[in-house]
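There are structures below to look over.
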Structure I
Amino acid sequence: MTQLTLPAGMEIKGAIEPGYAEILTPDALALVAKLSRAFETRRQELLAVRVERAKRLDAGERPDFLPETAHIRNGDWKIAPIPAALECRRVEITGPVERKMVINAFNSGADSYMTDFEDSNSPVWDNQITGQINLRDAIRKTISLEQNGKSYKLNDKVATLVVRPRGWHLDEKHVLVDGKRISGGIFDFALFMFHNAKEQLARGAGPYFYLPKMESHLEARLWNDIFVMTQNELGLPQGTIKATVLIETILAAFEMDEILYELREHSSGLNAGRWDYIFSCIKKFKLDKDFCLADRAKVTMTAPFMRSYALLLLKTCHKRNAPAIGGMAALIPIKNDPEKNEIAMGGVRTDKARDATDGYDGGWVAHPGLVELAMTEFKKVLGDKPNQISKQREDVNVSAADLLDFKPEAPITEAGLRYNINVGIHYLGAWLAGNGCVPIHNLMEDAATAEISRAQVWQWIRSTKGVLEDGRKVTAEMVVAMIPEELVKVKALVGDGATYDRAAKIFEEMSTSASFAEFLTLPLYEEI
């Protein structure tokens, strides 16, 4: 096994496979260690703030816009100018850092490609390091792959790269600094910056990021301070790094102006991360017996609370000259059923047309086969313009009550309950086997959509409104009885993998236990 030269106080517990030493170089690891030592205490403090805030919400507190930051919301300020490479983002494709996916996404015809170390990636050690290798090779246009008799390489024209590191709640358990696990996000970010930032600048773009799962502007400030130190360490001008923040928690929706303000020298806008946002709403009001959302499939972007959030995000961004990017259409092409495929493509078309007409500058897709369809809808509205930041939406006025108008509450159906159980088992089984992005029932599922599935089941059991449309109350006993039945259906599709038996057990524990697990990926990470 290759021996690494590690900075003082650092341990690496993951295997060092061939090629890893090219990423885990002494200087790159020194940057990881320096950032970790400088900011780990603050990360832990902010995670503790999350816990305290959750307790207050559990006790009945309702979020509101912060009185102490009213001057920021009411102030006349703009973010720093957007670099040319990020001016046009009509269609962004997303996917994990797996080699074939990286090549196909770059070649997809999308304006941007968000490569993902987070929700669509299972963070096994090999995925994290080979992902860095794949991106290094792709940026230098040396990436290629021979697989099943096919040859993959990059086209001349490729999408602009945007990287999503892990959220603040996730550790990298294979790397210790001074005896403690480090932040997964800092690890992903620092390695990428060290190896690629200057190369990207030389090629006419730059180090661009998506920042996930934030709950407050103070968490954005932490990222901003990390950007400042990293640019100093690498000799880059301040403002070189640009970051788009995913607004995917209900608490962040009340601090969108403040988040943009904290990152104003490094901001490239906000994104409506719809699936995690729905999960966040369930999680934050999980103990409210009157809170209840209908079947997952019924909670769309036209639901009152989702519509309010989408329009407020749009207005907030454009007021500050920041791009507003729409969320993910999780539908994917259905190759073997033209009729179902037409319905699915119609759903994507409607979604992108709504975003474009509202004033969004772009939106996400999860499959290369959707890029052209989504691009067509944005071009119908934008024409040749790269964005529509000039569309200010002063007509939009969203109150705290609008953001908390949680409907629809019904129907909850047996089919919807079984769907959640089925998706949860299927996704968790794939994740444990190292795959974090899984097509299930003609949707591209990642950790966010799986989180909704298990959170809804947990909450339906406890809500007074968690009643099936036939009048039966959703109970733990009902769920426990359905799990083995859905496991059989999953195995009929995927085969008899051992991880699916374990997944069924985990799903049962997480959906029926007395306490609610903050993220399903946290206990799962200890198993891989």
Structure II
Amino acid sequence: MIHLTNITKQYGARVLFKDSSFQVRPGDKIGLVGPNGNGKTTLFRVMTRQEGVDQGEINIAEKLVMGYFSQDVGDMKGRSALEEVKAGAGRVSELARQINEIEKQLESSAEQPFVEDEMTALLERYGEAQLEFEQRGGYDLDSRAKSILTGLGIGPSDYDRPVESFSGGWKMRIALAQILVLNPDVLLMDEPTNHLDLESILWLEEWLVQFKGSLVMTSHDRDFMNRIVSRIVEVAHKTITSFSGNYDFYLREKKLRQDQLLAAHQKQQDMLAKEEQFISRFAARASHAAQVQSRVKKLEKIERIEIPPDEKTIHFEFPVPPRSGNDVAKMENLGKSWQLEDGLLKRVFSHVSGVIRRLDKIAVVGVNGAGKSTLLKILCGHLEPTEGIFTLGANVKVGYFSQHSLEVLNSEKTIYDEVHDRIPQATIGFVRNLLGAFLFTGDEIYKKIGVLSGGEKSRVVLATILAYPVNFLVLDEPTNHLDIRSREILLNAVQKFDGTVIVVSHDRHFLRSVANRVFDVQHGELRIYEGSYEDGIGRSHV
């Protein structure tokens, strides 16, 4: 289907990959991984012929229908959400036009008959177009588009809403629905789970498992990758490497290959040292001249084993937080309602009661709009409850992260200044080590906040929160925008955190690895499960 053979791609002196090969076969489900900036998006653009390569061959099957979902949704306007999705049907729309055109020609043949060969050719085209139209789901396009929109969280009441009225995150869902309704032979997806809640992720996961075509995708969601892909392709260290298996298998296999490479490298180094020692020892002796010369030539021909540079890993000990009381927070018949424009009240939740205990690690789950973020805002004092009593325990110091935290960063400050200004008592070394733990090293700490990506800004905010002497972390979607490696760094920090944590996240791996209690917000009420994420409501989300 798609064959990239011995391809080389570079920008100036920067080489992304060299003499590398990669293929997409029928039915492949491939996860594309690698450090940011190493060429994953470029590889997508090469496969879609948006970019060429400097060397090598690109072979793509004729008539291959390819769908590409990227983070750039483009300009959407002038249609309803449903019309926008159906307009993305691509090949199906073209086939419908062909069928309609042929039908008109057949109708006119009664007045001006075709010669036999022309009629035969026209009927063959008609049959082929109808068959492909049926295979690509042309006859159920409307119902399919509605089903996909609903699965991605845009229900019947919003089908006819103008696309201009949707926010950026919801437009991403519409763009994703466009690609899915296309039902392509090959589906290329760059971070499809961004901006999706857990329910939509689970729906998309099932859709992709059932998808009959080939898939190549990147994703920051480890569980999502594990459940869908059967092959991992890594773009790193100027090469493209394939691994059979899901993401967890890839991690194990990569470690095994790295250990084998290190052993082979060490063996070669020992051999080289031995040969060089012989050459040095006997270079001046005429009796050994032939042997010396032979070994010199041997060393010249040996291909040196190169060890790829290690990914930066910096360990950082976060400050030990002050001890809080055993009861961190109490909720008694807590309720929250919003007053609508017409004066009516919209109830978010009511009769919420429970106790958050010291050292709890709580996952808050529930459908989109159930009130999870509202509950967290009440817990950290950013909102007042409409009814009931909320009490914060003795000596509780709250650290709160939300997506809105990114908005309070000063775009004109450097990363270093932004962090140091929030913890002015800290030494330069402390701030540097703190930033290093969140992957900002060397001169990177002097980047302006304004040029950072969403993931980089999230890491800056998380660094400042975990540097404070807080003992109650309230985290609302802290994994959004973070790549898998950054999520693992945050996960490790939260696991080691000697305090209380309550977190909302659609990353199941994160929740599974952290939670020892689950708060499930459903139908305006709170259900509390003691135990891990799987022991509680997570059984339906794994």
Structure III
Amino acid sequence: MISFSNIHKQYGKQLIFVDASFQLNPGEKVGLVGPNGSGKTTLFRMVVGEDAPDEGDVSVPKRLTIGYFRQDVEEMRGRSVLDEAIAGSGRVGDLHHELEDLHRAMDDPERAADLDRILARFGDVQHEYEHLGGYALEAQAREVLHGLGFQDDQIDGDVGALSGGWKMRVALARVLLGRPDVLLMDEPTNHLDIESIIWLEQFLKSYPGALLMTSHDREFMNRIVSRIAEIDAGEIVAYSGNYDFYERERAIRETNLQAAFARQQSMLAKEQRFIERFKTHAAKAAQVQSRIKALDKIDRIELPRKRQVVKFEFRVPPRSGDQVAVIENLHKRYGPRVIYEGFSLTIRRGERWAVMGKNGAGKTTLLKMIAGVSAPDAGSVRLGASLHMGYFAQQSLDVLDPDLTILEQLQNDFPQDGIGSLRTLAGAFQFSGDDVDKKIRALSGGEKSRLAMARMLYNPPNFLVLDEPTNHLDLATKEMLVEALKDFEGTMIFVSHDRTFLRGLGSRVLELGGESGTDRHPRVYPGSYIEYVQKIGHEAPGIYS
């Protein structure tokens, strides 16, 4: 169906693919794995024609339909959620939106003179729409949107009023409704709560088309895929089985490779000793030359490069006042949807607040108001004395200059610091060696997140406001970040769906929306996230491993 044959790809000095080959077959469910920056996003972009290999061939049949869910969602506004979701359904979606436009035109008194032409066009469009199953599509769209957690009032409401997490769900629904032959999915569970993850899992398991996806959710991957494609040192290595099978098989292969490497090194050393010993002996000259030629023909075994996780050590941030942020009588609503109604909270120095709740409960909205990105409808958010805030959200990636390399970006940000210090900073966030010469436009979502985090933490603020900081991070980087933040001496408030992050860092818990997601009275737990889970008897709403 889709094949990669002997592809080569390089960004600057960074080799992404070297003579790599891979094939995705009809109906196959494949998990794509590899560290951030290994080339997963590049592979997706080659499939959809947004990028091309430097050498080799990418074969995609012309009539093949492809749906690509990616992490960067374009601007959505001016339509209902239903209309936006249907937009990905090809010709049927186009007809749906033309019908909506014609409805508005018929109700427009200024176009009364043109009514006959509008009615004639409406009849033609409606006939084709019905013939292509358009009205069934609307029912399917509602079913998918319900599965992804939307209520009816949201489905018929303005998509522009949604939070970033909900817009990601709309984008996901749009791809699923297109029913393409091939689904490309980049971290589809990142913004979903557990109920929506379970629904999506069932949808994908029964989906007749092919699937190629990345995910840092091990259990989700295990339950869906039957093959793993690992990008490793420029090659694509396939494993038949789920993610657990891949890990076991990869460990066996590594053990066997290390044993073969050790045997070969021993043999090479023995041959080299013979050559050194007898290279000046005329009687052994023929044997020496024969062994030299034999050594030249041997395929040398190379061990895969192991990622070195460098510990990031914080500089000591300046001390803030005891009261870091005081929220008083906060009110916020989006249209008819009330998010906050008289909410108050005081954040004190040294506290680490984990903000919990289902998507739409107001987590990102709260962080935006604390960071000053948006304003409450009523009430106030007062920041304390001597405060230096660091705000991380997915929009933080937009301030990176795509035309600069990683090192050039850091030099622009910190012109007083030497190259050595900046390389150490880059190394702590998994940019080692020639990685620092990669252009920012060529970085994956995970790499951009790491770079944005590095820039924010180098001269650390004393108040961190973090919205889903681990969304794009692989396991090694995630664990490094948690360990680094454990040593952070300032104050934090963060939103995360990641248990490792919550358990490692949450010393206070703010639960929004309750089990229903619509409770307007936030609940404050003065203990750690671990104590909070023990007290309520289960993980918080919207949490997954």
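Cα Rg over 2.2 N^0.38 Å was computed and gave 1.21; which structure, I, II, III, did it come from?
This figure was derived from II.
On distance in nm of label points 7 Å out along Cα→Cβ at positions 116 and 196, which of the structures labelled I, II, III is highest?
Details: I: 1.6; II: 5.5; III: 5.0.
Once distance in nm of label points 7 Å out along Cα→Cβ at positions 116 and 196 is worked out for each structure, II has the highest.
We did not get these values from a lab; they are worked out from the coordinates using the rules stated. On a predicted model such as this, the values are computed, not experimentally measured, just so you know. Cβ atoms are built from the backbone, for glycine too; each structure is taken alone.
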